[in-house]
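Alright, structures below, take your time with them.
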Structure P
Amino acid sequence: MTKVKVYNPAGEAVREIELPAVVFGISPKSEVVHQVYTAQIANEREPWADTKDRGEVRGGGKKPWKQKGTGRARHGSIRSPIWKGGGVTFGPLSWRNYAQKINRKMKQLAVKMCLADKASNGTLVVLTELPSDGKTKSLAELRRRLPGDNRRAVVLTAEYDAAALRAGRNVPQTQVREAREVSVVDLLRFQYVIATEAAIKVLAERLTR
């Protein structure tokens with residue numbers, strides 16, 4: 001049984017709620033979380049570096065000098081990898097695919113483990129609702145009154161909230177995300193999770209399908 005305090009938009013604790021055990025009551029396993037995290041990081045990777053091998057470098061069609069009689073080492077092309085300006089051996093290629101497949105259930109399990117860890121460590125903060133005026137000043141003031149005011153935090157909303165996204169753009173160390181989109185990468189990059197009660201319900205529905 002995991003209970004957390006619920007704060008109002010003024011940053012005051014008003015009551016406690018019991019979090020769904022099916023999501024917030026499981027035991028984290030670092031191996032599962034690590035596997036999902038590394039896979040998602042790899043899937044975000046864009047291989048932009050590219051090199052040419054000796055067959056792609058321009059020039060070098062003529063033998064530099066005759067095979068014998070010059071006293072120098074024999075060479076067949078100035079585009080050999082051992083020549084300056086030659087091809088690159090085993091260099092990076094832009095067509096390389098770093099993507100890793102990960103099952104949906106495993107991703108869900110890793111997210112639940114991260115959330116359970118946040119709840120047990122006291123780094124999960126639940127709000128009745130976010131400030132309704134959509135102002136950066138209001139959200140920044142709320143962050144100062146909540147636990148972990150000087151730590152990185154991700155704010156989770158139940159659905160797309162243009163006002164909350166706009167308000168969170170200029171709040172230091174704060175990012176606003178929809179609950180249905182939060183990933184293991186987000187939960188590990190941000191020390192605190194601030195979620196509305198509606199967002200907690202969305203998370204429970206999403207992770208128990």
Structure Q
Amino acid sequence: MYVPDHFKEENHEKLQQYIRDYSFGLLIIADDEGIEANHVPFHLSSSVNGSLGQLQCHLARGNPAWQRIQSGARVLAVFQGPDAYVSPSWYATKAETGRVVPTWNYLAVHAQGSARVILDPSWLKHHLDQLTNQHESQMDAPWSVDDAPTDFTERLVQAIVGIEIKIETLTGKLKASQNQPEKNRTGVKVALELEEKARKLAMAKFIS
């Protein structure tokens with residue numbers, strides 16, 4: 001991912017939080033067989049001993065992608081936050097010089113590393129518990145994996161394989177009009193807030 005200096009986010013704690021906030025990502029595998037992407041929810045474990053953390057996800061056992069990982073394929077996990085089209089008409093400098101063009105603001109995090117396949121039922125059950133609790137915690141009446149019949153969930157566990165990625169590099173890009181003068185940034189922020197669409201309101205919060 002091309003990241004100019006003014007859009008580069010290097011704070012690992014922020015990047016890890018972005019992954020947690022926008023945890024439905026792309027698991028990309030690249031090897032001699034080609035490139036493949038799968039859309040999956042991830043759980044990010046806490047970093048240990050200064051590491052960047054570990055990502056856990058799962059794939060259907062019938063998905064051949066996990067066998068490629070087992071053979072040593074490198075992986076890239078991609079997470080995308082809010083995004084928004086930026087109109088030149090929102091820039092104060094449009095009336096002054098006319099030297100403005102459209103662009104797109106967005107947040108993206110790339111996590112690259114080595115992955116291993118996990119078939120252990122206990123690990124898979126723990127992973128599903130973590131993933132479920134991560135998303136159910138804000139519900140009025142949180143659902144738990146244990147709420148379902150044990151024989152039912154055990155059959156489902158047998159139908160998946162776990163993937164654990166040791167993060168080796170984290171690359172973050174936050175493009176939020178940082179390269180524009182303050183009056184243009186203000187124009188973009190106000191315009192996005194007026195549109196009252198969830199992802200545009202979310203993008204507006206990143207503009208300072």
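Rule-based calculations on the coordinates, nothing more; no lab input. Please read all numbers here as calculations on a predicted model, not as lab measurements. Cβ atoms are built from the backbone, for glycine too; each structure is taken alone.
Points to keep in mind about this one:
- Test item: distance in nm of label points 7 Å out along Cα→Cβ at positions 110 and 190 calculated as 3.7, pick one of P, Q: Q
- Origin of the derived value 4.3 (distance in nm of label points 7 Å out along Cα→Cβ at positions 6 and 142; candidates P, Q): Q
- Source structure of the calculated read-out (Cα Rg over 2.2 N^0.38 Å, 1.22) within P, Q: Q.
- Label whose coordinates, when Kirkwood radius over Cα pairs in Å, for residues 94-149 alone is calculated, return 16.3 (choices P, Q): Q
- Distance in nm of label points 7 Å out along Cα→Cβ at positions 30 and 174 derived as 3.2 - corresponding label from P, Q: P
- Comparison of P, Q - label where distance in nm of label points 7 Å out along Cα→Cβ at positions 46 and 166 is highest: P
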